Structure I
C-alpha cells in the first residue's frame, strides 16, 4: 500500500511542480532539485540503499525536466506532463524489480538527456570544448547506471569506452548543420548500440543474428532521420 500511495504522490507532485514552476527557469530548476530529493527519500525508505534503483528516478526526472523546458507549446507541455506523470507512477511501482519496462524508461531517459544537451548547445550557443567534456561525463554516468545490478570487473573498461566514443561522436556532431533533434537521435543510436552489445556480451547473449538485426535497425533509423532532417545554415 505504501508503494502505491507514495508512487501516486510523487507522480502528482511531478505534474504540479513542473506545471507551476514553468514560468521561471530558476524556480523550475530549484523545484526539480527538491522533487529529486523527495523521490530519493521515499525510495530510500522503500528499498533501503540500492543505489542503481535509486538513481533511475533521478535520471528520469532530469531527462523529462530538460525536455519540458525546451517545449514551447502549452498544449504539448500539458500532454507531455500527463504522459511523463503516468510513466513516473509506473516506474515507481516497478522500482526495485528487474523488468523490460524499467530498461525502456532508462533508454528513453538517455535519449531525452542527449536531446536536451544538444538543445542547450543550440539555444545558448555553447562552445564545443564545453559540450564534449559534458557529453563524456554524462555518458559515463549513464553507462554506469546502464550496467548496474551485476558484478563484473571488466565493466569499468566498457564505462570508459562508451564515454570516450560518445564524446567523440558529440564532437563530430557539433559541427553538423543540423538541428538538435537530429543530433540527439544520432548520438543515442551510437550509445544504444554500444550499450546493447556490451550488455548482451556480459550475459553471453550476443549472437551474430542480434548484431546484424540491431545494426540494420540502427542504419534504418539513421537513414530516415538524415534523409528527412531540416538543415540549418552554418553560423
Structure II
C-alpha cells in the first residue's frame, strides 16, 4: 500500500518554493483554519510548537472522513488524544495540519511539550540509515542540545549586537575545517511529531551548530554548545560509532 510520508528535506524545499509564488500563501485557500467544528466539538491547531508532523500518514486510497472547501480531513488513528489531520487541497506534498479538541488544548500542548513523551536519536546528517536511538543516560543532554538549537534558530536573522548568543559564535576558515556532519533530534513516542533534523558539526571533540558557509570569503559560521552538553553528546556519537 503506497503511503504519503513526510520527507523533511523535500518538504522544506517545497515550502520555500510555495512561499515564493506570487504571495499566494496569504490567500484563504492556502491557509489552514485555526479551528473547525466536527460533531459538535471545536478542534484547534497550534499545540505543537517547534515540531514537525512526521508519522501521521494516510493511505492513497483512503477517503477523507470529511471535506471542507479547501481541506480534506482524516481522524488520526492510534493517537493519545482525539485528533484530526487536515490536508490543504492546494498542497503539492503531504504536509498536514493537526487539530485537537479545544477543551483538551492545554492538556495536549503540555503532553507534546514534555520531554518524557519522546525518544531521542542521533545520526549522520542527511543519512537516515545511520540514525540510532539513544539510551536514557544521554537523553538529558540531548534535550538540552535540542533546546539550544530551537532557541538559536528562533533568533536567526537578528544578528549584530542583538544576537543573544554572540558569545558562542565563531567564524573559521573553511579551508582548514574538516567536521563530522551530525544531527540530534527527538520523536514523540506516538511517532507523530519530530524536531527538525538540523545540521550539527563535531570538530576537535566539540559540538557546534552549523549556520552558514561563504566560499567567497572562505569562512564558515558556527555556534558552540555548552561545554557539558558538548562533552556528553560527543561521547554519545563516539560510543554509538556515528563518528
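Observations
- Structure (I, II) behind the derived value 3.3 of distance in nm of label points 7 Å out along Cα→Cβ at positions 90 and 146: II
- Distance in nm of label points 7 Å out along Cα→Cβ at positions 50 and 74 from the coordinates reads 2.9; which among I, II: II
- Which of I, II yields 3.1 [distance in nm of label points 7 Å out along Cα→Cβ at positions 34 and 194, calculated]: II
- Computed 56 for percent of Cα pairs over 22 Å apart - originating structure among I, II: I
- Identity of the structure behind -28000 (criterion: helix-only ellipticity at 222 nm (-39500 (n - 2.57) for each DSSP H run of 4 or more, over all residues; to 500), calculated), options I, II: I
Coordinate-derived values only; no laboratory data. Since we're looking at a predicted model, the values are computed, not measured. Cβ atoms are built from the backbone, for glycine too; each structure is taken alone.
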